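*Asks:* What follows are several structures.
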Structure 1
Amino acid sequence: MIACAKAGTAPSLLAELPEADARLLLADWEMWARPDQLPPDAAQAGGPWSTWLVLGGRGAGKTRAGAEWVRGLALGRPPFAERPVGRIALVAETMSDVREVMVEGVSGLLSVHAAGERPIWEPTRRRLVWSNGAVAQGFSAEDPESLRGPQFDAAWLDELAKWRRADSTFDMLQFGLRLGDRPRQMITTTPRPSALLRRLLADPSTAISRARTAQNALHLAPGFLDAVLARYGGTRLGRQELDGELIEDRTLIETAVRAGADACGLVCAGIDASGIVHVLADASESGLRPALWAARAVALFRKFAADRIVAEVNQGGEMVSAVLAEVDPSVPVEQVRATRGKFLRAEPVAALYEQGRVRHAGAFSALEDEMCDFALDGLSNGRSPDRLDALVWAVTALALGAKTAPPRVRGL
């Protein structure tokens, strides 16, 4: 059947069969699945696997593979399980993702079951219940503590690479995987650089499957593949989102965002392994109340997977850190105080620009206008160089400050 699918003759073959036989054939996942969508025989070190990591492009069939794996476990169907697995965790970034993708999605759990074996979805209890007593419970990665208490035989984790609280959620789940003869988990995700994903890839007990979007062309809308390949093929984004590659050669490694209590200067920058600073965003704006600039700083921090927020506290003192903590107490904040004037602080940064060690990832016209206009007596219009000051703090923290840790790949 795979050969028929590749040759484009599968639809005509199914059309010739009686409807009941065609439905039965379509429900036979082992016949239609690609090798990367079926459970591997062993981990990469050769022994039994405890984690099956499926890295794939968008639309590569990861969700279908995850749903079929859970179905096979709950019903006790080889090669998924020798007997029904009673307790299964379903974990996604949000509960909406659990329901809309993993359970009710086009390739979700309800769709892969035949009518006679389909489990019942109990939305108020966030769980699927099979007629044989097997239960799959939904959890959100936004609430790692919800995984304290429950215990499982198996777990399906979807799109782990985009979870904001991936490490905490993953850790809490591991303590709950303690039922049955062989607790195990399947992770389906489009890869993005993260320390957790790299640890899983290096773990000898991990089995790894990979799939490109193009391998699932039969199940994608006509023209979709040609359109995305024409636009993104060969690019870093395309290699990640279409080929399922973990792209490590990123320029953003450490990020600093400067937030001023009055100035509202917000600049994001990163430094690569060669010591080149890349200015990534200027989100500065005047007239923002403390709660609004703090929310904007935290949003910038999350967007670029930053290491910390660098906050000048000369004007606002402890209020700066306190307001940021109200938005998200988990965000690390480094307080800095200006002991020299703006011109003197800017001189070392200007030297880095002259050496070609600072680059802009785009056009930041308002920021660049301040850079060109700034002199010993400030800006020609007499205003405070808020954007420039934020830039100076960010570049200083990355390239001129104390080295607290080796560079780490974070993401674009």
Structure 2
Amino acid sequence: MIDHMMPRRGFIEVGGLAAASLAAPATLAASFAQAGDARTEGRPLPEGVKLPSSPPRRRRADSIGFAIVGLGGYALNQMMPRIDQAERAHVAALVSGNPDKLRQVGDAYGVPEDARYSYEDFARIAADDRVDAVYIVLPTGLHAEWTIRAFAAGKHVLCEKPMAISSVECERMIAAARRADRKLMIAYRSHFEPYNLEAMKLMRQKAVGDIRLVRTEQSYRMGPTSPSQNWRVNRALAGGGPLEDYGLYGLQSALYLTGEMPESISATTFRPTGDPRFAEIFAHVSAQLQFPSGAVAQLVTSYDSAGGNIALVRGTGGSLIMDPATSYAGQKMRIEGPNGAEFNPGDPTVQFARQLDHLASAIREGTPIRTPGEMGLRDLRLIEAIYASAKAGRTEKVAPDGRLRR
């Protein structure tokens, strides 16, 4: 299963959005404020959603109560149906702008009526002791606003990836977490998925020798749509396009498989003319990352090519092949070469529950967060460097924290 197949969130309206220029995301926050207004608004229950016939059970007394903000396709089709696999997490509240959907989902998940919030009365959640943490499952352009609101309400936050539209917004979110003395975690689910965890371990053990090349591809061909119909092609809500949404998995793979940060980045972008899908975003982004060890990563992501979700590592002693690499389910992984083997380290679908349990442990015991806000900030800086390279038509030098070297 490929991530794009499930619409992750669908409850937004963009008012008065002018045609946005394809500038580097570092300048996007300011241009969005001038270009238009993105706000949350309820949409009906997505087609094809199967709600549970009985509410998931709460497994432990110290379970963390999550308020789910945004009841779109991803929340309802992927994350919430698997929350009963979590040992220390449960749905304590819901936030939606659609009363009918809120009632249907609330009834199915056993959420009390007084724990069902609209976007307008979200501030009341501050007084709800049943809610320990808020899971932000909104379009990317709304992540910063609602994360900061959650911290203002005194709640911990699990925020969907990418963390935000720009590194500036990421910094604001991290500052808000520190002011509130609350946890901030980014929902990088592959860090909790058995195949990717096994791949990380194998690369640390040099199962393919010294890494020389990493290649990743995350792509699919998007059907007819426009910025007013689909938030993923709306620049104010999605950023530059497939890189933030789908290609981020490839970027993350390159970093955690090599265990390095790049020293330099070169990139290109492509946007076909006259295609409503790409009136505001790029159709295709490719980048090459050079690492201190000499390893090179080649990343490709597209909304306008045949589907693929692949990670390939070639080393001095063999190759690691993951295909599909970062899906919701169905991962496959093998090593080719002298140490050739097939791997089946476990059920990929546990990634959803495990990330919830991970934040629960951080809240209850103070354990370190594996995917903190600082990681999300790092990745947005690298995305900005990719766009800066493509715009300038030159290789950009990158600092260890992801910032451009000037």
Structure 3
Amino acid sequence: MTAPASFAIDDAHAVVTGMLGGPGRTETVALGAGLGRIAARGVAATGDQPRFAAAAMDGWAICRGDDGGQEGGGTSFRVIGESRAGHAFQGELQAGEAVHVSTGAMMPGGADALVRREQGRQLGTVLSIGECVSGRDIRPRGCDFRQGDRLLAAGKRIDHFDIARLAASGTAQVEVRARPRVALLATGDELVVPGATAHAAANYDALSPALCARLGQVGAAVLDLGIAGDDDAAIAARLRRADAEILVVIGGASGGRHDRVRAALGGLGLSVLVPSVRMRPGKPFWFGRLGDDRFVMGLPGNPVAALAAAELFLVPALLALQGLGAAISWTDCPELGDPAGGAGCERLRFARLADNAGAGRCIELLGGSDSAALAPLLGANALVRLGSAANGGLAQFLRLAGFA
């Protein structure tokens, strides 16, 4: 059944994210492959780190025995061996004995202090020491983390610091949210791929490369289906075979004589859930579901309109499928309010947002009324919804996910 009316931005967002639901599949990957992925569950340390008391400096491990409480100098010790990284001293020190140690090496049993290299002098097997402070320059077992300590929280985007902690604990694999599968199809007889020879009436496809990159940036696995002309059978054939949870179709959304996407998908059981959204640019955005339960998002062919719609609906849906939540965090910016704004559609503008120390927030609106102009978007890191009569003229901005 086709929805009868155009939706407000917030209502459309609620339909899209509500239909797509919460976190999806999980998978287990090699630890290094987890970079940038979302942890599906928390991970606890499987052991102490360090796994043993370790030397933090080159020098000598000594056993002072009954005199261990005295921080004295001038005492002599007999050197009976060596402990180096990966090769521990086999045995236990007795009072008056010492072992040469390297940074990172296991402290031998019985040792109660470490003498820095510059504070000792060894002649043959006799070590004479200067200053020595008990416990200094020794990393106790478990001083970094203990077995059972939480090293990674569920829902966190894994970075290289997380990988280092998990690897130090001996963890080789991590369970992550599966990347949502998105198939992307551009439509239009006028489109050619960048790098190809363009005829006089052609345009290069700017949106497919941009959206593949952006959707990949927020965690999706993107299948680029290329370009289909304004032909029902060609459009349906490309999308019918696509192995994806979400189908994204660029162009053919405005309802003109040559805008064939919805008609082409009729044979695949398309049910339109959001026919359009009251916003400019981006009003032709639509959302629906096919008979096989795959979801479809239709983006306008104008680049700025398509990119704005993607940030409002597609990006939040992909984040939600990875367990990051679908809510959009709008921040009020009354300095941009315009109570005389449009009575029907909310106006959208990309913006450059800067937080200047001591000078407060600075928002620079980018672009203008041309929804196909890309050059003015240099430095964009936010999207602004300008005030309209519907919300009392209140303007708000959204920081784009993944942008500083």
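*Asks:* Among the shown structures 1, 2, 3, from which was the value 4.5 of distance in nm of label points 7 Å out along Cα→Cβ at positions 229 and 293 calculated?
*Replies:* Among 1, 2, 3, the structure yielding 4.5 for distance in nm of label points 7 Å out along Cα→Cβ at positions 229 and 293 is 2.
*Asks:* Of the structures labelled 1, 2, 3, which one yields 20.5, 61 when Rg and Dmax of the Cα atoms in Å is computed from its coordinates?
*Replies:* 2
Taken together, the values in this text are just the output of simple stated rules run on the coordinates, not laboratory data. Quick caveat, the model's predicted, so the values are computed rather than measured. Cβ atoms are built from the backbone, for glycine too; each structure is taken alone.
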